[in-house]
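Please treat every number below as a calculation from the coordinates, not as lab data. None of the values given here were measured: they were computed from a predicted structure. Cβ atoms are built from the backbone, for glycine too; each structure is taken alone.
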Structure 1
Amino acid sequence: MPWILKRPKIKTTNGHEFTRMILKDEVYQIVNCAFEVLNTLGHGINEKPYENALVVEFKLRNIPFDQQKSFPVTYKGHQVGKYIPDLIAFDQVVIDTKVIDRISDQERGQMIHYLKITTLPVGLLLNFKRSKLEWERLVL
């Protein structure tokens, strides 16, 4: 599967290797916000209220974010459209809020394209359909 990428290996001074998770703390903070939103609003309403509630939660927790920021989509050097992600947090994490039965390959593939368009390193899919938050972190 093309969207499952290996984490970077880091060598320590004694020659041991370990894997570093990119933006681990930032993703943790975002997911905690999503849990708070789901616990407060409940599950299964439209996507936009979840997006807007995340904005409120980000403000309360002083998490830097952009909502509906526009990125050009180019083809062979020509702009052919634009992509407007729901949210970008910490200037590095693309967040896509969903209310769908389950996160599938379609959403994962879309997020990989979003990461390529934005040139940001991490994408986060948040699904508010059920009482238990479904989320996936993707790295480019």
Structure 2
Amino acid sequence: MEQRINIEETLPGVWKAMYGLTGSLSQSSLTPIQKELIKNRASQLNSCAFCIDMHTKEALKIGETQQRLFLMHAWRETNLFTEEEKAILAITEEITLIHQHGVSDETYKQAEKFFSPAVIAQIIMSAVVINAWNRIAVSTRLPIS
């Protein structure tokens, strides 16, 4: 596939703002693995090859296992993910697929069992930002390097 418009060159201010959002989330209290779970799961749901490639590599580099990455599509059917991680994955999926039914009360209440309002906000914003990056990468056909 041929890459389309280069948004970084065409709208540098917008690109810089996206990096600003991403950078501000790097200071969140989520663990590096939790951050990569969000990025990988949203990217899978959005079929964003560029982001799946990038964040799978990053997850492996910081200690995530291949087995968990391979089974992330079926996280509900495995005990490889903690209950906290499952809450993160559920919110990530419901934000990514927001058009289906939003974030359910059940999912939100499950997250409240494990996370403070500040951390829930970080999870939500992390999912929102990776979804934005996915949409940029898919619509412009960013090539995998």
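In this comparison of 1, 2, the computed figure 29, 25, 18 for Cα extents along the principal axes in Å, for residues 69-124 alone is attributed to 2. A value of 25.4 for mean count of other Cβ atoms within 10 Å over residues 37-44, calculated from one of 1, 2, originates in structure 2.
Which structure, out of 1, 2, was volume of the Cα convex hull per residue in Å³ derived from, given a value of 121? Computing volume of the Cα convex hull per residue in Å³ on every structure in 1, 2 gives 121 only for 2. Computing helix-only ellipticity at 222 nm (-39500 (n - 2.57) for each DSSP H run of 4 or more, over all residues; to 500) across structures 1, 2 gives -22000 for structure 2.
Comparing relative contact order in percent (Cα under 8 Å, 6 or more apart) across structures 1, 2, the highest value is found for 2.
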